[in-house]
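Novice: Structures follow.
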Structure P
Amino acid sequence: MDREKGITILAIESSCDETAAAVVKNGREILSSVISSQIELHKIYGGVVPEIASRKHIEKINQVIEEALRQADVTLDDIDAVGVTYGPGLVGALLVGVAEAKAISYARKIPLVGVHHIEGHISANFIEHRELEPPFPCLVVSGGHTHLVIMEDYGKYRILGRTRDDAAGEAFDKVARAIGLGYPGGPKIDRVAREGNADAIVFPRAHVADAPYDFSFSGLKSAVLNYLNGCRMKGETFSQADVAASFQKAVVDVLVEHAMMAAEEYGFDKMAIAGGVAANSFLRTQMERACAKRGITFYYPSPILCTDNAAMIGAAAYYEFQNGTRSGLDLNAVPNLKLGER
């Protein structure tokens, strides 16, 4: 793989409620990264409203791309390929980014590279850890996904486990709403939990008997709701901070346990995390401790690269481009795209 030759990627991400564009060179150098967030817009609804998200993407996408090019001090003439998230995600939101990328590709005769959203999250680690090379295991934890993956090579993945029901981030959002914290749940639980006792309430840690690396968080979510309902029925008050801390510990215990089990079974001395929940301070601390105890080097992106952004898509697109991946103008949004599919 020729790292000396400069390959400049314009990347576009619109899978959920962030409209993002970035210019990335050689997969590891961010020339610019622009994100237009819709959190304030969706907060009043307690979650992302797909139709509103799609409309906002249409309003913002040209501005975001223009700003990314301006900050990088490049024009479309300097771009070698356009990378875009085409799945998984909200279909209407994905379509906005895919249509924009195809238009640029067609008008400027620039190669088009469709990128899997989870592959983007994993690739965020390459931006700040230039020494990191596959193979390595990665725990991907976000609002829509919980995967334990081995990145065997660039563009080549082996899924060890995935959630059977709710993703970890989804459980964070639902529990946050139940204890009165509102949306988005992940950062709010992370903050409130610091004042709580993580051992105050014993919530269940689910294990899937026939698939040791799979996750299940719906039972934990139900246990929290049952605890809250029990308090209300008895006329008892509950500590918001204790519930948040105890719930968070139950999630993190399982995530860390599975990740360490995989590292040991497959003989890895490095481990990465990725996705929105990878910004959680308790998860990062517990993973760091568990890795240090076993002599495993721990990699994680900065919080801004954990949440949805286009820089990570640019990193993934670079390696797909180097592997010869080219998407046609028939590229479509695939809301339920599986990792490793094309």
Structure Q
Amino acid sequence: MLRILHVGLGPLGIRILNDLHEREVGHVVAAVDNAPALAGQYLHQYVPKASPAIRIQHSLETVDWSVVDLAIVTTSSDLAKCADTFRHLLSKGKAVVSTCEELVYPWLRHVALAEELEELAKRSGGRLLGTGVNPGYLMDALPAFVSSVSKSVRGVACYRVQDASARRIPFQQKIGAGLDDAGFAAKVREGTLRHVGLGESLHFIAHYLGLPIERWEEDIEPVHATRDLQSGVGAIPRGRIAGVRQVAKGYFDEREVVHLEFQAAIGQHDPYDRVLVEGEPRVDVVIPGGVHGDIATSSIVINTLPRVLEAKPGLHTMATIAPPFFVRAGTKR
């Protein structure tokens, strides 16, 4: 069974650890979070199946590396904010799986940092992967996998429309649920309200499917409640913000070759996920009801762990590791 160091004990991190123990594919041997309220507490308060002897540590400096096979990091969407954590883990020669959205395709916004992490991983024998349900799978890895049956590909379109009512509260806050128009616009200007990773997904697709991109653009707009709603962040009166719609487009010779649409809102009708590969043959894959983001994010992190351990040292994407699949208790790598 894999021995896991976990960094970042927010709602997603706690969910991953509970799923990890419930599925019996690994167990936590150390947990780190720098929040003052968590340091020193026993992990089993949040993860009942974890060893009652494990206390949450404030720093990586106190970790016993001899008992760690692999690290999971669920701290920030921003790669620059995670960089020191990744440097520390890679310097110990560890394999790392993270839900950092910008790590899914880091060469879009952080070329120099990506090259540094790649070199460090190779030099120390570490491995680093960014993944998740979106980005990390539905709007990047999945269309790449779907294209396996293609003789030619002219373009790709992905649509993710989800009801955010069942998502964790930080996600509902991130999409602006409950705000008025002025509050929504202010948070967009601050950069604190957006789906992080749509640009990374677009460039992942373009890179691995050989679709040249001369320019790209991304737009964001609010989704308004058409009726009174209830959410994890409180009541949302009709007319207030229920969520967000974000569209990214990539062009070559003024032709749109990659089109990504993301919409997440409280009370969203008819949610679905769709991947359309225009080519020979034309492939159109629809998932009615859509994929539950929190369940899927936890699952893909856990299911990629064996694939990352068996990969060669370096900085990886979902296209450079062996394709992951469901892992059950006792599955051998």
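Novice: Suppose you compute FRET efficiency 1/(1 + (r/R0)^6) of positions 35 and 147 (r between Cβ atoms, R0 = 30 Å, to 0.05) for every structure in P, Q: which one lands on 0.85?
Specialist: The value was obtained from structure P.
Novice: Quick check on the output: 1.01 is Rg/Rh (Cα atoms, Kirkwood Rh), for residues 163-274 alone, derived from one of P, Q. Which one produced it?
Specialist: Going label by label, the one that fits is P.
Novice: Here is a follow-up. One of P, Q was used to compute helix-only ellipticity at 222 nm (-39500 (n - 2.57) for each DSSP H run of 4 or more, over all residues; to 500), and the answer was -8500. Which one was it?
Specialist: Traced to structure Q.
Novice: Given a computed value of 25 for relative contact order in percent (Cα under 8 Å, 6 or more apart), which structure among P, Q does it belong to?
Specialist: Going label by label, the one that fits is P.
Novice: When P(r) over Cα pairs in 20 Å bins from 0, in percent is computed for each of P, Q, which one produces 31, 59, 11, 0?
Specialist: It must be structure Q, since only it matches.
Novice: One of P, Q was used to calculate FRET efficiency 1/(1 + (r/R0)^6) of positions 11 and 283 (r between Cβ atoms, R0 = 25 Å, to 0.05), giving 0.10; which?
Specialist: The read-out was computed on structure Q.
Novice: Check the numbers for distance in nm of label points 7 Å out along Cα→Cβ at positions 51 and 299 across P, Q and tell me which is largest.
Specialist: P
Taken together, the values in this text are just the output of simple stated rules run on the coordinates, not laboratory data. Values in this document were obtained by computation on a predicted structure and should not be read as measured data. Cβ atoms are built from the backbone, for glycine too; each structure is taken alone.
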